[in-house]
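The next part holds the structures, each set out as structure tokens.
Bear in mind that the values in this text are calculations on the coordinates, not laboratory data. Since this is a predicted model, take the numbers as computed values, not measurements. Cβ atoms are built from the backbone, for glycine too; each structure is taken alone.
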Structure P
């Protein structure tokens, strides 16, 4: 056979092959080095994670111990639950601590001092110097008078009258003493109110510690090989919320553990799980600074699953109002502005979303005060306004009538008929009005001090045709007009979320006297 290969070509091919082999070997060496570095990095990362876990667990244990020590001390100072026997049953009863008992003793002492001063003032009145018209006749001694009782004259009783200067001097002393007692009583009342707020925190902490000690997740497990549980934040009907540390992203998160009742039928478990998955799908896509972020979702076993949320330090608005009763109009307006900003976002995304469960308990105060940022949470009852179910003219059918928190739902949610009622984003507008009213007045506009059952039985919200404003505290006419716009009885008369977002009351640069004339009904 003849070929065109020459020795030079063969040498060139051999050199190319050797070069390719060298390159491959070089790449193999590089890959081996990278693999080794990755392995070392992985080992180093595992060591760091282990150290991080140890540090977090150690710190958490110290915090738990500190909380329990403080709780034990506060039991003596603020009070504790005691078990009381009633026949064959036992009930828990609250017993106040020595701080409250001391205040009660001080109040009793003030009452006794006041009674003594009043008694002495009455005696002083008997020794008051007579006016010119009351000067006794000369037959009577000037500093003596007879006391009669039951129509009979008793033995003459000597009453030494005071001079006018002496009388006024003693009267002034009594007035000063009463004024001082009144001031002291006001200080005691202020201290009592402060102690009651501290006691509320103490009771909340006692319950939290008790729930944490009885939880199966109390010993710092790592869920899904990622989330290290630190301590319990709160407990609901079927869920526990833990502060946790995300070992992958190196950040604090809130892990909500949903535990289904093992005695439930499989159908009920499936419905609950379906509901939670729906909430997860809705919440997962939301990205707004005024909405709590949802990071992850995973199952633990057949009866429990977890959602991982953004961790927010601080309490919710409901707890703040229970502690402080109310807040200033400026503070409430700031909170409402942030809520409306989030609602505007929910109605600009596609498809839009109705939160449907806006209430103080779902408004988180990031720093625990009324003058900071807020975040909205809990989308468990939210409604998706997709093209199939939502009509711009009529709204969408309310398929979950009876769910929600009745004090914050508008009248259209309570209408009973052959067909389900129609709702729109105006449901959230009504909720905003109720939250703002409650924040500035310290009570709900409708159904205050009523239970949810009473609200249904008495048709409280269906009868809420007009909102009434107390005389105190003083609220500006612009704020009242804003509340009326939010709490318009007929949904056709109520502003929607887009109008709410451009309401003059919430836009400082165009607020002015024209608001009342232009926007009130």
Structure Q
């Protein structure tokens, strides 16, 4: 069941939340979450609490905020059962303590407690935000952190009339006005990163910005929002005091990027003013946004989710796709659904590696010809067989007669990975997969900072490796090693595991995963060599 709601929306937001909670985590720590819904942030916080033998209290009615679409979802689904099943699947049932109540009622139960970390993601209307801060801020221990979700900037970033008009709604034009106003009026100084606000208690009701360094993470106040509406030719985005009209075929729609804003066709203070400039009427029905094409998939942003559809499907209107359609496409990997563009691309890279592994179980015989022969197009390359070699040329090169290409031409193209030369079709495809994994690694590097904890934190199991966060780094140990206490493992022992490819060390979880994918590619290459030797 796919339950959407006010959840932690991206790897970046998960990284920020992880870093904040890890900063104050200690043995026996007490965490509190206001607004848990389907458990996205609960899982992030629960794992950190578990690693430190702590507890996480979760307050939610699991009925949805009154007057929002979450209330309608809760009428048709048992959200709490979904939430608790997820908690059990993550092995957190002995850590998470759910309290089924509104936050003001739960305060009467918890008002004598004190916490190391409090995360607010409940009712986003102005009065509710003010009340939650006033109730729960005094429960934060000195030196500990109070933070919350969906704060897209400071009051000064917006027109005050816009914020005042939307403060009693959950959100207005992708901005949670009640949160922006409430946080800005309760705290003089505070930190914001990817729409997560945070302060650190200095004691005696004093607060200071957390100012934590999120290693490798681009510092942004606002998480890239979706369009507030669309017209016939444009998507309309709000950023700060203005709304921007971007062409529907623009490709990059990250309105937090100054370059994207500079490329807008029109800019205005309100949607009504923008309509007059572009001479098109706005439609507030949620509209799909094309993000990019990647590995023969089209990636679409729709209703706060990234959908990657195989181009082989042909034309598809996602607004008309039924639940059965999506289940059918996801069942045979023609559709991938994630929370962000980067996660979609990462899963597509994984899937292609798996497909390649299956294909490499048997070598395809090459055509017996001295004339260039197009074998196939693969991931933006045309693979040609010529004089007993496979040449993969990037389609961006355009038309190329390999029979006329000089040695200098080939060296130039191979130097910047626009040409790959191998002994077989499958070797060419394997090399292309490695190149694309490397490109993806460069884009994703550093998105998920490791927990700053003195105790190892098991992040997840992945491709026969256990990934552990420890002292600001990620360690992936092959499960074949068996039980290993990293805190007592010597440097020489770790180096031995690394040398034997039983351990991978990196500064981000995605970098670790991509390195594991590379090791799998190396393994495939070895198996490929054995097959050729036997042949």
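Quick check on the output: 81, 68, 42 is Cα extents along the principal axes in Å, derived from one of P, Q. Which one produced it? Checking each candidate, the match is Q.
Comparing percent of Cα pairs over 19 Å apart, for residues 94-277 alone across P, Q, which structure shows the greatest value? Top value of percent of Cα pairs over 19 Å apart, for residues 94-277 alone goes to structure P.
Have a look at P, Q and say which one yields 3.7 for distance in nm of label points 7 Å out along Cα→Cβ at positions 62 and 254, as calculated. Present the calculation step by step, with values, prior to reporting the outcome.
Working: P: 2.6; Q: 3.7.
This value belongs to structure Q.
Tell me which of P, Q gives -10500 when you compute helix-only ellipticity at 222 nm (-39500 (n - 2.57) for each DSSP H run of 4 or more, over all residues; to 500). Label of the originating structure: Q.
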